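> Multiple structures are listed underneath, in structure tokens.
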Structure 1
Amino acid sequence: MLRRTMLAAPMILAASSVRAADWVPKQPIHVIVGFAPGGTADIAARIAAEAIQKKTGHTIVVDSKTGALGYIALKAVGVAPPDGYTVGIGIMGSLAVGPVVPGTQIPLDLDKELKPLCNLVGVPMALIVRPTAPYKTVAELIAYAKANPGKVSYGSTGAGSTNQLGAELFAAEAGGLKLLHVPYRGGAPAVADVAAGQIDIFFANISEIIGQISSGQVHALGIASLKPNPMAPDLPLLTKDMPTVEINNWFGLVGPHGLPADVAASLSKMFLDAITDPATKPIMDSRGLVGIPQDGPTFQAQIMKDRERWAKVVKQGNIRADNN
């Protein structure tokens, strides 16, 4: 009898594993986004939601809880019941950059209250300059900045933002350029001031400034990517001469930390299947988004790797979130 019990145990475990992978939602899944509708985080969530609904019939509702660099939304995810019906979009700026910038106000323990489920998409940053700038290429910008230390100004969406870190990374890799930081309360006013010639340069997600580039309001010198982006395939790659200046802002999925393994696995598969569906690629291409299909453990490793990477830039630039 004991032998039968021991032999049966693996079979029971195997059957349990099969059943565990078959978690199916019985009610709408809410995806909480911490940024305004129409922004990249919102667009990424809606592309995945629509693809899931078409493939599976499951209802995915995208909710906005804006403010505090996306942390209000992440806090709402962290305190939600771990039943699979509340998840959120976690971005590089909130999960990897904020934690390594001194002075960042984070109202939750990201590592203890959230569970990374999967990474979804990324969007590279482009370097734009004022249309009247005397430099028309990256080499000319670097030469001008070296000849005029402290006179080239760059905008950001605030101290400690990915825009600032992108500019500081570029400055360091270009030989230690001395640039003037001008923080703004949002990307739109910063882009407007580049177009008006009030500031010189700005790093921003290509998907959010392609309109101004196409219309000639601003001039793009290059894109911080290893590969051309479908939205702007002719832009020079900054990584050609500066390989480390790859800035691909990613947008992943997180859930409450106590989410059962079977529910987490099913959610991860559901969202990854959506963004890797061939029918989804043209939609992503039209928005400048690049698929980053990483499962939970791989996504977690990406977060930690990027924290280490940006912590070095923060230290080198003496960056603080309260230096606005």
Structure 2
Amino acid sequence: MLQQHLRCHRRKILKNLCALKAAAVAALVLVAIPASAGEVVDRIVAVIENEIITLRELEQRAQPFLEKVAAIADETERERQRNEVMLKVLDIQIGEKMVDLELKKNAEMLGVGEPDINRAIEEVLRMNSLNREQLQAALYNQGMTWTEYRAKLKSQIERARLIQYKVQGRIQVKPDDVKGLCKERQTDGNRNVKVCASHILLKTEGAQTEKEVEALRVEAAKLQAELSAGADFAAYALKRSDDKGSPDGNLGCFERGMMVKEFEEAAFGTPIGSVSQVVRTQFGFHVIKVSDRKTQAASGCETKEELGPFHNELYQQKMEEQMKLWVLELRKKSFVDVRL
């Protein structure tokens, strides 16, 4: 009993120390920002351990989505949607930082080496019909060196392995649940077969030459490689996508005939939980992640081949549930103070 009390007391002390350290860092950051008397230039909207997110940083990330909200005539509704967007973007940023902190703690255990990075690069070159020179040119245009890109790719592979170790082991799909879903779909028939997906779009609208279009394709291929290696799709969509309909790139669920042909074929052909190859449509280059699929009815519900798609569907649902729970657990055992 005494040991348990001492452990709880120690956790409280550590949490308070994290808060004090974060406050000190925040003070230094904000003191460095010049401001005229009485003018609030910036403020802290979240503290995560010894890191902070400022209002200016949050507004910069949310700006493309706030522009859409600004067009709403009704002031009350405009303010409601603005707050909704800000909280969603902040939640994505906090989740990203929580996983990054966990990565730092477990980097040695994950054991990602040069051969892993080389394989990931070879795969992106193969899947997107690129050579190394094209990829390096795309990196150069973004101000990134080959060494920096390899370090970034290593981080994404580490993230994927961390999730594999920490999350996938929790997932259990019961055979009875799989068979039950299969039989439920047989009752429904093939009506309303849907795919649920998110995407990142790089628009070709402003590209004037074939060279500029090709540069966008190579950029999309680079993103696809990082996402396939384990990068956070929502965080990448927030930073990189030209489609500002949703901060996390989420398109919801859709049936056949609701999207342009090339996009539809890629979405319906990508396995649940996977990232598609780069897809070109009239709008630009897309990278798609399929989060769920309402699988069409099978002829039977007995064999491995018949039950496989329904097992995958349930597995992905549980994967998303456990991922959210894991991030919540990380937040609970860390110092996180939201001040928005």
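All of the numbers you see were taken from the coordinates with simple rules; none came from a lab. Since the structure is predicted, the reported quantities are computational estimates derived from the model, not experimental observations. Cβ atoms are built from the backbone, for glycine too; each structure is taken alone.
> One of 1, 2 was used to calculate volume of the Cα convex hull per residue in Å³, for residues 76-227 alone, giving 134; which?
Values: 1: 134; 2: 239.
Attributed to the structure labelled 1.
> Given a value of 23 for relative contact order in percent (Cα under 8 Å, 6 or more apart), point me to the structure among 1, 2 it was derived from.
Of the structures listed, the value fits 2.
> Oh, and also: Can you tell which of 1, 2 yields 4.2 when distance in nm of label points 7 Å out along Cα→Cβ at positions 44 and 172 is derived from it? Write out the running numbers ahead of the final one.
On the way: 1: 2.2; 2: 4.2.
The value was obtained from structure 2.
> Now for a separate question. So distance in nm of label points 7 Å out along Cα→Cβ at positions 60 and 268, computed for just one structure, reads 1.7; which one of 1, 2 is that?
On the way: 1: 1.7; 2: 4.3.
Attributed to the structure labelled 1.
> Compare FRET efficiency 1/(1 + (r/R0)^6) of positions 108 and 284 (r between Cβ atoms, R0 = 30 Å, to 0.05) across structures 1, 2 and report the one with the greatest value.
Values: 1: 0.50; 2: 0.15.
With respect to FRET efficiency 1/(1 + (r/R0)^6) of positions 108 and 284 (r between Cβ atoms, R0 = 30 Å, to 0.05), the highest-scoring structure among 1, 2 is 1.
> Also, I was wondering about something else. Of the structures labelled 1, 2, one was used to calculate helix-only ellipticity at 222 nm (-39500 (n - 2.57) for each DSSP H run of 4 or more, over all residues; to 500), giving -13000. Name it. Please list the in-between numbers first.
Details: 1: -13000; 2: -21000.
Only structure 1 yields this read-out.
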